[in-house]
1. Assuming 32 is relative contact order in percent (Cα under 8 Å, 6 or more apart) as calculated from a single structure, say which of P, Q it is.
2. Looking at FRET efficiency 1/(1 + (r/R0)^6) of positions 52 and 100 (r between Cβ atoms, R0 = 35 Å, to 0.05), point out which structure of P, Q has the largest value.
3. Going by FRET efficiency 1/(1 + (r/R0)^6) of positions 76 and 108 (r between Cβ atoms, R0 = 30 Å, to 0.05), which of structures P, Q comes out largest?
4. For the read-out helix-only ellipticity at 222 nm (-39500 (n - 2.57) for each DSSP H run of 4 or more, over all residues; to 500), a value of -11000 was computed from one structure; give its label from P, Q.
5. Looking just at FRET efficiency 1/(1 + (r/R0)^6) of positions 36 and 116 (r between Cβ atoms, R0 = 35 Å, to 0.05), which of the labels P, Q belongs to the structure with the highest value?
6. For structures P, Q, which has the highest computed value of percent of Cα pairs over 26 Å apart?
7. With distance in nm of label points 7 Å out along Cα→Cβ at positions 12 and 84 coming out at 3.6, pick the structure among P, Q it was computed from.
Structure P
C-alpha cells in the first residue's frame, strides 16, 4: 500500500508536501475538513482533478491529523493506493434514525460479492442508529 497526504493550501486548493507528485494510482481518498469550511465543493473538485481514478470520501471533523500533528480549522486528505486490493464505494441516504436498517441493507446489496474482504463504514453520527445499520449490512454480507 502507498499513501500520501495533502493539506489545505487555501480555500480552493491542496498542497502536497515537498513538491512530490500526486499518487496517480490512488484508489481511495479520505478527506477530513473543519465544519467551518461548509460543503467545500471547490476543494472536492480539486481533489477529483488530482486523483481522477479515486473514490473520494469527505466528512467534517473536530481536528485533522496531518502526519503526527493535529491541526484545526483546516482540511487534510489522505490518498491510498493498494497493491493487490480492489476497492468499491457504496452510499445510502438516511433521513431519520428509522432508516438505518434499510440503509444497511442497501449498502450490503451494493457490496455483496465473493471477493469482499472487509468493510470500512463512515456514517453521519446524529441520525443513524449504528447497530441497525450494521444489522442491515450483515443481512447481505458475511
Structure Q
C-alpha cells in the first residue's frame, strides 16, 4: 500500500485515479479544508489535534488537544476498511505535511508495509501519533 503525505495546499488540489482513502488532520479550532471531489476516494476522515507529543505549560492558556487512542481507532478502522476494499493509496494531510501526517504515515507503513524508514528519513513524525497508533493496533491484536 502506498502512503502519500501532503501539506494543506497540496491536499486542496490533489488528484488520484486509483482507489484510495484520505485522512485529513487540522489544528484544533480551525476549519477543515475542502478536498476536491474524487470518485476514486472510497473513504475519508478528518481529525483535529495539536501538533504536540505531550502537554506543555503555556502562559496564554492555549488549548492543547493531544492525539488519542479513539482517533487512532478511527484511522485504523478506516484503513482496515479500505484495505479490505482493495485500496492502493492512503493520502494523509496536515497543515505543513511534516509531523502529524508523517506520524500517521509511519505507523501505517510499519503495520501494512513492515517498514517505516521512509517516513523517519524524510519527515519528522510526531511520536505521540506514531506510538498511539501502533499501541492501539498491536494492543488490539489477539
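Readers should treat all values here as calculations from the given coordinates under stated rules, not as data from a laboratory. For clarity, every value in this text was computed on a predicted model and none was experimentally measured. Cβ atoms are built from the backbone, for glycine too; each structure is taken alone.
1. Q
2. When FRET efficiency 1/(1 + (r/R0)^6) of positions 52 and 100 (r between Cβ atoms, R0 = 35 Å, to 0.05) is calculated for P, Q, structure Q comes out on top.
3. Q
4. Only one of P, Q returns -11000 for helix-only ellipticity at 222 nm (-39500 (n - 2.57) for each DSSP H run of 4 or more, over all residues; to 500), namely Q.
5. Values: P: 0.45; Q: 0.75.
Largest one: structure Q.
6. Comparing P, Q, the top value of percent of Cα pairs over 26 Å apart belongs to P.
7. Source structure: Q.
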